[in-house]
1. The value 197 for volume of the Cα convex hull per residue in Å³, for residues 216-375 alone was derived from one model only; which of I, II is it?
2. Given a computed value of 38, 26, 23 for semi-axes √(5λ) of the Cα gyration tensor in Å, which structure among I, II does it belong to?
3. Ranked on distance in nm of label points 7 Å out along Cα→Cβ at positions 40 and 168, which label among I, II comes first with the largest value?
4. Here helix-only ellipticity at 222 nm (-39500 (n - 2.57) for each DSSP H run of 4 or more, over all residues; to 500) has been calculated and equals -22000, so which of I, II was it run on?
Structure I
């Protein structure tokens, strides 16, 4: 009875925390990719449009949007769904950490409390806002829901191997995750990572993953039969050569670890493929190598640290490794990877609390950190209140990126502010004088404009 009350209390705390941090996200405006991916996409606007688009890429994601519009919901309903998905992910992580912390951190005496804190830090971290408050970020957060549910179902099935339905629940949820976003393909490696971190035999674990291999094979065949994926991967592969991709991703991982992971969010970071190897790039590569080395070094004495680092890189691998993308990195790709560092931080805090035996002090510190993260998340959500507000924040952080100024100009133009729109377009052209779209847009709002650009120094 006491155990059930504690579980209910933990769920209430997680839900309340998400609602408090994201209270101002319900009224967020549509942004950037939302217009093409949702509002102007027939497959996301109605069930009839969705059905007509099949076979298509990410069908379950588009169905989730179509169902909202069919029910008469608008932007508020889209955001409410995203927030609910994020809250569910926090609960699923809490449930997973409760099961796994006794195995990956056997020396901890307070695993239930640590599981709750790790889930809270994930739920409240501002790096998650791009996958939650940004309507198009649902592809990341909803795929995470089915991935986490699949991992949890897989673990339950291993503990209770007799009911056959449990054995296929995980693979079924894995298939749903892939139908939301193809980057969910790493899900079967999560239990393998946990087994590796705990020093368990990997061959036995590998033999039990064959249902997931069947699902992955079926998904591959479906992708080959879907014309949209031919275009999707064709464009991706043609984006940049492998050597440039490698240099770009070293820079991308360094950015993710030193910016959004530390709370410095930006929807359009100014990241570019380096022209050649440099001292800064070498330092970034050394930082990544050190993290990987720490993962292997920690396996015997600190399996929770090995697992947390492995989780971080595993979740980032699909979008930030070999397959090129137009943008080197986006905050939203850190979404599920974020759970690894938050788990590691929690284990460190718990160990400190146990050593100094001042649990009240540690709890106060944890509560204060959660409050700081919640405020930071709420402040970031406020940037999504309008297009102009979001892009004003973006040019503040990416003052030398022409696309950010172009989007700010468009936002001002939609608001009917031709003066500010022209000023933003001038800044875009000052950075890229041959930018065709900025030239066209400036001529539309200010024909024959010859005013000098006045932009923040970058």
Structure II
């Protein structure tokens, strides 16, 4: 009878009885499991992209992010030049910004759902007031005429679909009609225009203005500080605002009831003047914008993607437990069994992202953890043949997922938590394996 082992059986016995080859095999399995782990990260990114596309689609129908710019006072001026013994008249605009601009607003957020996706939009009521002061003259060189009777105001609103009520402008004690569209396309590409009565007798006098703006938009509300002094005060029941742009609030209060914030911005804080001739300064004005964004705090896709980045750590630590049980208890575990456990660990992240799309992330995390821990624990009973070893595995895996959950919640301290946790894990591994004679283990056979 031929008792010679086949080459496959020889390799199998070699892996079975050699600690070094077993470590190499486990490492190779971990590298292979990086493939499904990477695919899972791609799936999460695709789902997040689909969520973003849904958000953009809903925002496009509701109203996009809103940027308020203005009002800007424009007065046509005519310059006359001589060229080839001919006189050429050129009309330019004398742009004047308010002396004071005061904005007070309430922002009421809403959550709209499209299928399984959630989009943050808002309705706002803004009270805008201030005054103009024509206290200087435009460049007198070649100046022929200032057309005070052709002056107009322009109020920039980035998405006009968000206007919900008529705008009634009070100008120097009277009411003026508001017309759609902007005459200053090079400065304000989207907005409304108000034709003004003659300003010929208003030079040197303060001209007050005020209007209310019922405006809806998505995610972000921003302003451009065109006043010589700009004051903005906002409040909202939204608990997770992100103040962004070129200026942060001077004062802000955050609580369970929402937030309040106020800004005071001076002319000296920005890089454009109070008056100029022509259609320049658009870029400088855009760069000075500021406001608030209504964000969902660390959305579920970001948390799922961040958790998937810890897949290697989770797999490595679980394999370490199996390997130590194999070494210390002389319990041989086949590489296929390692592979099944590794795939179960990868399945956790698919469960997490799919369940979190239909419920709270914390609930999804708990369900996914419970399912995977039970699956691996029941499987380990048949592999380890000892209840206390399975309980050790349950404790370890639960601790890993618990540690990962805390790390995900503390986004600002994730790096600190991760580095400290890995240091502790490495220290414990070194402690429990300090007395193992690895050379002796390498030549032992069953």
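Only the coordinates and a few stated rules stand behind these numbers; no lab work does. Only a predicted model underlies this, so the values are computations on that prediction, with no experimental measurement involved. Cβ atoms are built from the backbone, for glycine too; each structure is taken alone.
1. Among I, II, the structure yielding 197 for volume of the Cα convex hull per residue in Å³, for residues 216-375 alone is II.
2. I
3. With respect to distance in nm of label points 7 Å out along Cα→Cβ at positions 40 and 168, the highest-scoring structure among I, II is II.
4. Going through each structure in turn, the value belongs to I.
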